[in-house]
Structure 1
Amino acid sequence: MHEFTYKKGILHCEDIPLTDIVREHPTPFYLYSYGTLMDHFQKMREAFRELDPLICFSMKSNSNLSICKILVNAGAGLDVVSGGELYKALKVGCPTERIVYASVGKTAEEIKEAIQRDILFFNVESVPELIMIDTIAGRMGRKARVAIRVNPDIKPGTHEYITTGTKEKKFGVDFKVAEDIFDSANKYPNVALKGIHLHIGSQITETAPFVSAIKKVLDFIESNNIEIEWLNIGGGLGIVYDKEKPTTAHEFAAEVIPLVKNKPFKLILEPGRFIIGNSGILVCKVVYVKTGASGKKFAIVDAGMNDLLRPSLYRAYHEIRPVVERKAESYKYDVVGPICESGDYLALGRELPEILSGDYLAVMGAGAYGFTMASNYNSRPRPAELLVMNGEVRVIRAAETYRDLVRGEKVLNELK
């Protein structure tokens, strides 16, 4: 559930009508609901309460400082995948013992910084990475904590681009390599093998793939007498974008808890989309309505694939809602942006009540992998991010300006 609802025909974020918000803030912009964000985090925590896991919010889904700070203040840790995300995690005051670090391509500089900060552990994705961490930690006179990311070769039934737990993918190591690592732990004197990590993909709507992956890992742990302090089962729980009926937090917990209850290790979860996905929307304005030669109708809006990439990249479905409901005949529209690419769209063949120039539309479920994947393609400034909290609209990231587009660039003297 989320707190974007119609009241008297006007879409509201919590108790604030979007018609008021668009008068004060130029489109496009991302808009988040504090109430929805906290509700989804609390649902996950409540579902797993008897295990008291460490819930590390996946920053790749949304790394806005205020969003992360809200969750850290509520007791969450952070799952980071880059030096930039680590920087932001530290910026919001996340205790380093609540930071875990994934990514298949951690650089020496990133590893050194994370060791200096004494994060909880690295999720190690390969033997060369493990050697790198061991070498750097040795030079620093430190012992780095690590978890080995295993690839359980499980097909999660999601989009190919966000499937991460099959043997064809770049993530993690297979069980044989993991076994060799644990058997030869003395080869890595400057690391402490503290855990096992798995993550099989994103936007997974069924529990079965998670259960299969966890069972495989548990069999591996028990058959090899491996002692660990942490089992990190990753994230990936799906949300409702269209007609999905995803597993709820309580349904997920009901399947997972019996598998790991009374085990001699603690549990880590890495939800991202589940917490933030339906906590945010993208609001845009209709610039033109055009009828093509074939009779197709186009609603051309001021937001494009540079603002929200998911439809173009994954052919992802996002519900489109008018900010103001209109009793009018419905038509099929391609809702498209201003980018010079045929793949620049937010929705194709979408049946909507008649759209007019000047109307405002809300792209739902845009809180995850929305702004974090935004770019300046076509030299377009990235949009503002707004948060409704305590009955007020707060700017948590100002819209970029044209000056921001050239910050750091220069024209060479010999070209002047």
Structure 2
Amino acid sequence: MKVAIIGAGLQGLCTAYYLAEAGVEVTVLERNDGPALEASFGNGGYFQAECPETWNQPGILGALPKWWWSSLGGNRKDAAKLLRTTELLRLLPWGLRFLRASNPETFFRHVALNRELAQYTLECMAALRRQTDIDYAHRACGCLIIFRSQGALEGYVPLLDHLGENGAEWRRVDRDAILQSEPSLRPIGDSLQGGILFPNDESGDSYRFSQGLAEMASRLGVQFEYGQPVSGIAADNGGVSIQAGAQEVRADALVIAAGAYSRRVAASIGVRLPIAPAKGYSLTIPLGDWPDRPRQVIADMGVHAGINVLGDSLRVAGTADFCGFDAHIDPGRIDYMVRLVETVLPEFAKVMDRSAIHPFAGLRPLSADGLPLIGATGVPNVYANTGHGGLGWTLAAGSAKALADRISGATPAIDLAPFSPLRF
């Protein structure tokens, strides 16, 4: 059996690796010059395994006018979320689906489904660490979510109670417990109202992992074709033909794993994937000899920032900009991200080398209902593995292993029916 995969980000790489393990001949087509150079390159590095929230939170409709207002003129400099006016009409069909899924019942159910897939991903990642020598700065460090508003903290608890009924491990911590477990937060202790600790969550550098996994996949015979943008696809009961660059690739099956661009790729063969690009920014900052490195992943719900130690660097992630496929780095948004560092870790901000900050912007592939799109598309021999939004790192290995089993004829260890691209 021969399978072609479009995209060498986390989803494509993991799918290629697991298919090759199953004895499938795999060709990966990637428009960039190497693996994981877009959204998989600079994410927050956080395995959000216990509470992998969707963005379809109840009450989101009331927040949209604020997002839009924040996108206008001088408001942009201090906005965690931006929604360009020009995107409102383009996003309308997707947005209506998004809002339909933003009710408490659907939200709770979908977060629980994502958690099941995330827990399976943790199992897959543990197996990969045993089987390979990939060094991706893995830490079994847990995650601490901090709140500057008592109301926000209380509003978060019902979701955790629901997840706890499904096996999630978490505990509520007060200000003293936060500062005892995370001394790096002592300078902002007076602003904290409490927090939630997820002791089993993990951390790791997705780019380093992707580089290592691409090498392991090559050893298994996976053929990588870089610098090969796909310009055409034809599918029938006999297989799939893909025009990539100057070559034509013929395969028995195709997996679309092109991140935010999956919608465009799929549309060329009549497949509708309700995905919208949501740009996120991150900063990678050398830690130098700063002594108070965060011990856990820190998520500050008051300023919507994620703080994570990856090797000898600090990764700061945040923002959600709905600006279409514009992936360029806006200096104003980088200034905003630097201010987040000053707000969460003011002592580090005083000593960090600002000339050594590495900024990044990537497009998250956000599905309309918050669940990824994994499985058959309805077009013969064409599958999807995309739409993971901000949970691509959290769900990658589990999504890929389950899909690879499905394609190769094995029984997946997790039910993929809720994630079917045909559910819309």
- Re FRET efficiency 1/(1 + (r/R0)^6) of positions 15 and 231 (r between Cβ atoms, R0 = 25 Å, to 0.05): value 0.70 computed from one entry in 1, 2; matching entry is structure 2
- Candidates 1, 2; percent of Cα pairs over 35 Å apart computed = 25; producing structure is 2
- Message: Going by percent of Cα pairs over 24 Å apart, for residues 279-406 alone, which of structures 1, 2 comes out largest?
- Response: 2
- Note on the structure: The value 19 for relative contact order in percent (Cα under 8 Å, 6 or more apart), derived from one of 1, 2, belongs to structure 1
- For 29, 21, 16 (semi-axes √(5λ) of the Cα gyration tensor in Å, for residues 23-182 alone, calculated) the corresponding structure among 1, 2: 1
- Query: Can you say which of 1, 2 returns -8000 when helix-only ellipticity at 222 nm (-39500 (n - 2.57) for each DSSP H run of 4 or more, over all residues; to 500) is computed?
  - Reply: 1
- Message: Quick check: 0.50 is what I get for FRET efficiency 1/(1 + (r/R0)^6) of positions 207 and 303 (r between Cβ atoms, R0 = 35 Å, to 0.05), calculated from one of 1, 2. Which structure matches?
- Response: 1
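No value in this document is a laboratory result; all are computed from the given coordinates. Keep in mind the model is a prediction, meaning the values are calculated, not measured. Cβ atoms are built from the backbone, for glycine too; each structure is taken alone.
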